[in-house]
Structure P
Amino acid sequence: GETGQLVLGFEGSTYNDLVLNIIRELRTQYPDVKLVMREMPSGQQVEALRKGQLDAALLEPIAASDEITVVPLLVEPLMGAIAQTHPLANQSSLSLMQLAEEPWITGRSSDGCGLRLRIMAACRQAGFVPQVHQQTNDLQMILGFVGSGLGVTLLPQSACRSGVMGVRYLPLQDPVPHIEMAIAWEPKAQSPVLQSFLQLVGKMAGVDLPVG
């Protein structure tokens, strides 16, 4: 079996079941590979791949660049997250324009947070620039701020299963914005451990990865 170390980056705000399943499968199939998980925003993951600090990255491809290989694995809709006490909380769905005057909570702008980039793009497409009042890359903090009534945000559908007190999740009306998760790696880095990992990810996600 494979031995060695695999350093894998991920963005906390786009974390989902596929990530967990990949980790589980890697531990099962390659128990002698030491897995090191590094949480960082997508933009920082791209830099870390370039510098050889990560072997592979699970990131939002909106932040990616040409020098690295990026293959999308998953697309999921974004949902509105507002306080349960918010006047719009009783609706069955939201249009983004209904949130145009609200204070927003997003990831930090300086960090290349993939979720923040998707939120800003979705709001621009809807015709407004969100007024960002709070910035944090910590998903639990974002949800805590929303539940406390400090502002609104958009979150991946999978994150909306988090049972945080006081938060109401609402589907967005068409056109529904989406967030992606991709696997990325530096094409010149071709360790046997990375090769095996990429094959495993491709199989689990049902995509062809240009490995080797």
Structure Q
Amino acid sequence: MTTTEQRAEQRRRDIVDAAFKVFSQRGYHAAGIADIAAELQIGHGTFYRYFENKRDILVHVVNEAAARLMSVMAEDDPQRTNSLADYRAQTEHICARLFTLFAEDRALTRLLFVEALGADPEMTLMIQQIYRGMAAGTEKYLRNGVAKGFLRKGMDTEITAQALNGMMIACGMSLLSAEDPATERDRWIRAGMQIMFDGIVA
């Protein structure tokens, strides 16, 4: 990559980062190209050299946010666990990482779970596809447990994975308005682990 290409890539990266910040702070519909340009102190023309319009950059911002989320979910190997105790420890580790991400980067949470979801029908479909990808990742852990006999035989792993991810999304939403995100995160980890492994029956 030439120096010119490197500079162009860095400028594109800077614009995506600025848009991420502006969309999460002002909301997608309320934000404009002028707000993104002002964040970087660049002219409108510079923006349009890299992106067609506000919708175009939203796609890039959402893809970046989704990649960050998926990278956290993919850090563990679903095949690594061979017992319920192993799986419980693995799950708690994953929840701690994910919920810490939600607590520390509420801009990412707001973008993926609030702003982009209702931007327009095509973007809503894109977000739903991201959710399905997340659920597919969760299902790998469940399938491993069923195959090795430490999770219930006959489990509907597809729907169960979606249900578990629904709890994860609810955690992210809750943390958006939490006065003490760290404490709220810990409550979600405890409650989530209890639901998954101990149930709610006395």
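Every number in this text was worked out from the coordinates using simple rules, so none of it is lab data. Quick caveat: nothing in here was measured; it's all calculated off a predicted structure. Cβ atoms are built from the backbone, for glycine too; each structure is taken alone.
Side notes on the structure shown:
- Parent structure of the calculated result -8500, given that helix-only ellipticity at 222 nm (-39500 (n - 2.57) for each DSSP H run of 4 or more, over all residues; to 500) is the read-out and P, Q the choices: P
- Structure with the greatest value (metric relative contact order in percent (Cα under 8 Å, 6 or more apart), set P, Q): P
- Top of P, Q by distance in nm of label points 7 Å out along Cα→Cβ at positions 72 and 120, largest first: Q
- Top of P, Q by mean count of other Cβ atoms within 10 Å over residues 32-39, largest first: Q
- Top of P, Q by FRET efficiency 1/(1 + (r/R0)^6) of positions 8 and 192 (r between Cβ atoms, R0 = 41 Å, to 0.05), largest first: P
- For 2.9 (distance in nm of label points 7 Å out along Cα→Cβ at positions 24 and 48, calculated) the corresponding structure among P, Q: Q
- When FRET efficiency 1/(1 + (r/R0)^6) of positions 16 and 96 (r between Cβ atoms, R0 = 25 Å, to 0.05) is computed for each of P, Q, the largest belongs to: P
- Among P, Q, structure where Cα Rg over 2.2 N^0.38 Å, for residues 112-175 alone as derived comes to 1.31: Q
- Origin of the derived value 4.1 (distance in nm of label points 7 Å out along Cα→Cβ at positions 56 and 144; candidates P, Q): Q
- Among candidates P, Q, the computation of distance in nm of label points 7 Å out along Cα→Cβ at positions 104 and 136 that gave 1.9 used structure P.
- Winner on percent of Cα pairs over 22 Å apart once structures P, Q are ranked, highest first: Q
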